[in-house]
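A short reminder: the numbers here are calculations on the coordinates, not readings from a lab. Small disclaimer: the values here were computed from a predicted structure and weren't measured. Cβ atoms are built from the backbone, for glycine too; each structure is taken alone.
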Structure I
């Protein structure tokens with residue numbers, strides 16, 4: 001459809017979209033409007049940024065990661081979001097716009113590009129704050145419905161929707177019963193509902209499989225790194241003669257998992273998309289007896305434990321892999337199913 005070199009165009013557009021994603025990643029967890037203030041600002045001094053500060057990738061590099069107005073460091077996340085989204089858009093652009101000789105899947109590619117941007121935002125928000133904004137989850141579902149309208153394949157959308165919701169809610173519900181702990185976040189259930197509608201049932205199962213493997217590997221890695229840091233901190237305290245048996249802070253209230261009844265009721269509301277309706281009608285859950293407290297991450301005093309690992313980023317990574325390798329993974333899954341039926 002396009003010459004091979006045009007993947008650079010995908011990179012540039014993706015990086016520019018990544019600049020907007022940085023606004024989403026910063027403002028949504030802090031309950032700030034995406035449109036007000038209208039212009040981007042420094043996260044430290046709040047000074048409005050000019051055009052020279054808003055060039056994707058290069059502004060952060062040329063400023064050496066510092067605000068040109070206050071001189072304080074600007075998190076490297078701003079650069080990485082632009083680079084990651086730009087690279088993924090370049091890869092999808094090349095795969096569907098350049099490598100496909102028929103050019104028959106260019107509409108699918110557009111849906112995948114938009115979904116990838118949403119998933120990148122989820123990776124960075126959930127990875128840092130352990131939340132997934134309902135607006136992003138709703139956007140993913142709308143993409144799945146939009147693709148079904150275009151392709152006239154509602155079976156693909158509906159079965160994927162049910163599979164995405166069912167697998168993650170099943171893990172959350174039965175994990176809560178079996179282990180007496182919260183096994184999955186509510187945002188993950190909502191996210192996979194939309195991802196499933198977009199990818200279909202087979203790719204949704206593959207997505208979850210990829211997420212489990214990557215989550216296990218990186219989870220163990222992060223725990224090992226944190227354990228080493230804690231050991232070094234403890235050794236430093238011993239060297240300074242501090243008492244390690246003395247608690248640094250007051251003991252927190254004992255952890256109480258979510259009641260099974262509440263998990264079941266809320267999970268069913270996600271199945272019928274009441275959470276999406278609640279975006280426009282915020283009092284909906286309050287009237288059901290489940291008031292939603294919107295708290296900015298800057299006011300939230302909750303601290304994750306060493307073993308608290310968000311699963312959303314790994315589900316998002318799995319979904320991106322499924323979109324990039326759609327043909328290969330579908331062929332592999334088809335061959336596996338044929339082999340199983342043959343045996």
Structure II
């Protein structure tokens with residue numbers, strides 16, 4: 001019996017899984033931003049000592065996983081399962097990271113929502129009694145993403161004001177059946193939302209309706225409201241996407257003002273770093289959660305957050321064919337340990 005399911009899209013976790021350790025790896029530009037003190041590892045070399053940007057992304061995930069294990073006092077053989085994904089075609093960053101480790105692995109693709117998606121899946125696996133510990137892991141790399149989705153870096157094309165800067169970074173979280181740390185109490189699985197946005201340089205507008213849909217579903221399914229949370233955190237709508245969400249929410253009678261923040265507006269200094277509308281990519285919400293927010297929950301500076309990972313489900317082919325950009329958002333309720 002699905003006795004933990006609430007409403008159409010949400011579920012409660014009676015024996016709340018614990019996020020007992022977390023780790024973050026950030027690139028040079030990210031380390032120059034306002035969250036620099038919350039990252040475990042930073043690197044000035046965009047190649048991370050590797051031959052290609054794609055190998056650099058794989059290496060970032062390896063560093064994040066190694067750092068996580070070190071902080072948890074564990075080894076590869078101690079892990080029950082890893083949920084991971086990235087922005088590279090066929091998620092090669094994740095599969096190459098986990099190859100020959102002997103760790104059971106399930107690959108995911110949720111675009112920029114992957115940190116929330118992997119955390120949601122990890123909480124189901126642990127909360128359902130299937131595993132005692134599961135890792136949620138993801139990454140993105142600015143140059144690797146640009147190579148796939150937009151234009152060769154050497155071309156020097158002008159970026160539109162609505163565009164966002166893909167984060168170079170990786171985040172990992174260890175979800176356990178017991179221990180100390182922030183706890184996952186409930187989750188809401190998103191639905192794919194498509195309002196016809198076709199501009200790949202305006203992904204915030206494509207994702208904002210999905211974010212509102214999931215936030216509303218979370219409140220309706222679990223009989224909660226914005227007042228029950230210290231913060232409602234979206235993944236990477238960027239500044240324009242955040243403003244679009246606030247406008248949409250106001251029209252729908254969902255008050256978010258004062259509680260809404262967005263990872264894409266936090267990683268960079270939007271006034272002094274040339275990133276236009278803000279940050280994006282799987283690594284955006286990953287390093288913000290696995291640095292700033294989990295640290296604040298662990299120390300009691302925050303008591304309860306709703307982490308809403310947002311993703312634009314486009315591909316290079318769909319963009320080239322002029323197809324609209326579907327959006328997705330998954331929500332995870334986390335309380336301080």
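Observations on the structure shown:
- Origin of the derived value 3.2 (distance in nm of label points 7 Å out along Cα→Cβ at positions 287 and 311; candidates I, II): I
- Read-out Cα Rg over 2.2 N^0.38 Å, for residues 23-70 alone, computed value 1.10, structure in I, II: II
- Of structures I, II, the largest value of distance in nm of label points 7 Å out along Cα→Cβ at positions 167 and 191 belongs to II.
- Ranked by distance in nm of label points 7 Å out along Cα→Cβ at positions 103 and 207, structures I, II are led by I, which has the greatest value.
- Value 33, 29, 22, calculated as semi-axes √(5λ) of the Cα gyration tensor in Å, assigned to which of I, II: I
- Ranking I, II by relative contact order in percent (Cα under 8 Å, 6 or more apart), the structure that comes out highest: II
- Looking at distance in nm of label points 7 Å out along Cα→Cβ at positions 7 and 303 over structures I, II, structure I comes out largest.
- helix-only ellipticity at 222 nm (-39500 (n - 2.57) for each DSSP H run of 4 or more, over all residues; to 500) from the coordinates reads -9500; which among I, II: II
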